[in-house]
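Dropping the structures in below, format is structure tokens.
Every number in this text was worked out from the coordinates using simple rules, so none of it is lab data. The structure presented is a predicted model; accordingly, all values stated were derived computationally and were not measured. Cβ atoms are built from the backbone, for glycine too; each structure is taken alone.
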Structure P
């Protein structure tokens, strides 16, 4: 009996060791299943997010992408600015030159006239005044003659001849 009894103790020890190994295997399997479930849940979330993103992209087809539109408008404005900047600089330079010329002309006009030039101008003005007075006198004389002819013609009833 002692052999059976020893044998029986060894068997129990073997069964207990097997049970412990089986428990460890079940625990390891439970951890693996939990990890797989967690990984599957993560995959599910990721797949769901990708499907949602794909759905959003498909829904956005035909709708304007305002970021791209605003960026495009900005680029166009930059190009236009780059094209017109040299012209604007030239216009500014021309305006500056024009202002300088205007200022120089004002200063020149304020300069006194040279005495010889002043005498020549005064002489010319005097000559022109005399010519004008002579022409006025001729016109006044011709007017008087015409008025006399008109009076005579009216008094005689004859046509006027010149």
Structure Q
């Protein structure tokens, strides 16, 4: 009987610990991504930009065994990948005045995970007449070698 109670107590404590790990990973991801917003605004001529991360797909949709990584690690990587996208966007602003003019219109950046974890490349869209930039990142939130070309496709 004591063994059963101890097992249940351990299961409950590890479940709450996992929740705390995920909460901390979300906070870290958000801080990491938003740390690049100032540089993005400065170089691209944008102002008042807000960045929001919707963790819904990472919370409940993806199979982490299939991804081969711990849920909280992957959630933490979301911020790094979003930051990399912003880095590539401000570098694009430095190189191309036409893209810079369009990117400067952005007021809101919405980050989410792709609907399918089997998709291999992130997708980007423009909405609200150019005021909203939508990032749909790969499920594993790991490197995406096609970011540069896929970012540009948002304006095609």
Structure R
């Protein structure tokens, strides 16, 4: 079974008179080749903002290890054909994400999330950068000892 792209992860970045530009976060496990699978777009095509012919797509892998650029070359109510124009491979992370004895920062596909190590619970919403997630961790600790 092919992957299914979540319509809430397919966002219109810009729109002109004749076409739109999309930014898409791919689900975990998706590959660059999955973007060109017409049926991977079924949920998007069934949404209130379906892809249209000539639209541009910039899709980023869940773990941000790759991205692909493509052009929509065919559509119907159940599928969209995206012809891949370019594949971009990102280098591997050279340093691990921050962690201390209680919390760690993890990438969740949409941002940097704070996770409690003891039970795996996520704390708050995803952050746009690792630095913001680290600040959130620091805010979990008291700033002074109780009297």
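Structure notes:
- Sorting P, Q, R by distance in nm of label points 7 Å out along Cα→Cβ at positions 52 and 132 from high to low puts P first, with the largest value.
- For 22.5 (mean count of other Cβ atoms within 10 Å over residues 76-83, calculated) the corresponding structure among P, Q, R: Q
- Between structures P, Q, R, the greatest calculated value of distance in nm of label points 7 Å out along Cα→Cβ at positions 84 and 116 is seen in P.
- With Cα Rg over 2.2 N^0.38 Å derived as 1.28, matching label from P, Q, R: R
- Read-out helix-only ellipticity at 222 nm (-39500 (n - 2.57) for each DSSP H run of 4 or more, over all residues; to 500), computed value -2500, structure in P, Q, R: R
- Mean count of other Cβ atoms within 10 Å over residues 20-27 - structure with the largest value, from P, Q, R: R
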